[in-house]
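Alright, structures below, take your time with them.
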Structure P
Amino acid sequence: MKKALILLAGYPGTGKSYMANIIIKNFPELRLLSPDDIKEEFWDKYGFDTLEEKEELILKAWKAYYERMEDAFLHKESLISDYPFSAKQKSSLEKLAEQYKYHICTIRLVGKIDILFERQKERDLDDSRHWGHILTRYHKSDMKADRKNADNLLDYKEFYRRCTQRGYGEFALGDTIEVDVSDYNQIDYPEILRWLESKTKEI
């Protein structure tokens, strides 16, 4: 495999983490670097009492994300990263890849927003979902309430606004394919893996 950065982009609720696991099983040389994992790490370490403090930690997490990416590139590691990437991250990712001569492939996951909202809602209420995503105040040691009463759950209006106004569905860097995940049974994983192989193999 070439030195590669694989970006799993697109709308929230599209199963990016699930697809990342499938890709890693087929390309074990890839290491996962997830912005959300770093956010959750920082939320657990520092906690927050307001949305402003939460945002400050998110900014710190992004700084750490790029630092960890650069460190991986220095060690010639290939990475896969999953997030609803947008124009906010595009130039930083592009600059790092150019600086260290990494090949970027973007797999952009899209789907019907109504279906994706239901998946996102189900995910937010799942016990495996980090509380920091759905609360305006979080400390790891706190007793947690019922998830359905969390005070920072996305409603449909905000979910729709994010999907349609943040450019998630248009994000592209390097070689790019778009995959509709409205129906999980219709996803052609072998074809995605073949595409990735063709774009990242050493010549």
Structure Q
Amino acid sequence: MTFRCTALFLLGLLAACGGQPKLPPLAPNAVVLAFGDSLTFGIGANAGEGYPARLEALIGRKVVSAGVPGEASAEGLARLPSVLDETKPQLVILCHGGNDFLRKLDEAQAANNIRAMVRLARSRGAQVVLIGVPKPGLLPSPAGFYADIAKEFRLPYEETALKKILTDNGLKSDLVHPNAAGYVRLAEAIAALLRKTGAV
């Protein structure tokens, strides 16, 4: 019985370790880069009501908002190196790909662009957190490649927040953008993930 109990305990520990990957703690003066498109810019809410400003207040670290409305992933990939060089972040929150879906661009290429963004950020010494962007529809859900990329690179992954927000009329401004309350929810979900991974 003792061996069986020990084995069950060890299995439990292994299961617990199978959750979100851990991140090194963010220094008090660390810069967090929120990189993406209109979801990062904060379309659907007033200035200062997007998720980066809300997240900054929640985690007590500087969060730079680098969202460009309408940007597809290929354009984001081209823009990222200069933003990384300018901001020198310790952590990048990557929320990209929604405009690829809206423009019906090739999903495999979008996935490869996001992979390249992850590699770029890591090459500059930054950790990456990935946000799954839902595909538009009656039941919006992130494309499967987000989970694949998170697994491939062992990235902390926020999969459900935007999906929940965009299926709640009280939290969205249109079919693809949260409102101010929705961005609060998104910031809270990201802050919870950062706490879970040990970053804050």
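Computed from the coordinates by the stated procedures, all read-outs in this text should not be read as laboratory data. Quick caveat: nothing in here was measured; it's all calculated off a predicted structure. Cβ atoms are built from the backbone, for glycine too; each structure is taken alone.
Of structures P, Q, which gives 60, 40, 33 when Cα extents along the principal axes in Å is computed from the coordinates? It was calculated from structure Q. Between structures P, Q, the calculation of distance in nm of label points 7 Å out along Cα→Cβ at positions 169 and 185 yields its largest number for P. One of P, Q was used to compute relative contact order in percent (Cα under 8 Å, 6 or more apart), and the answer was 26. Which one was it? Going label by label, the one that fits is Q.
Who wins on FRET efficiency 1/(1 + (r/R0)^6) of positions 33 and 113 (r between Cβ atoms, R0 = 25 Å, to 0.05) among P, Q, i.e. which is largest?
Q
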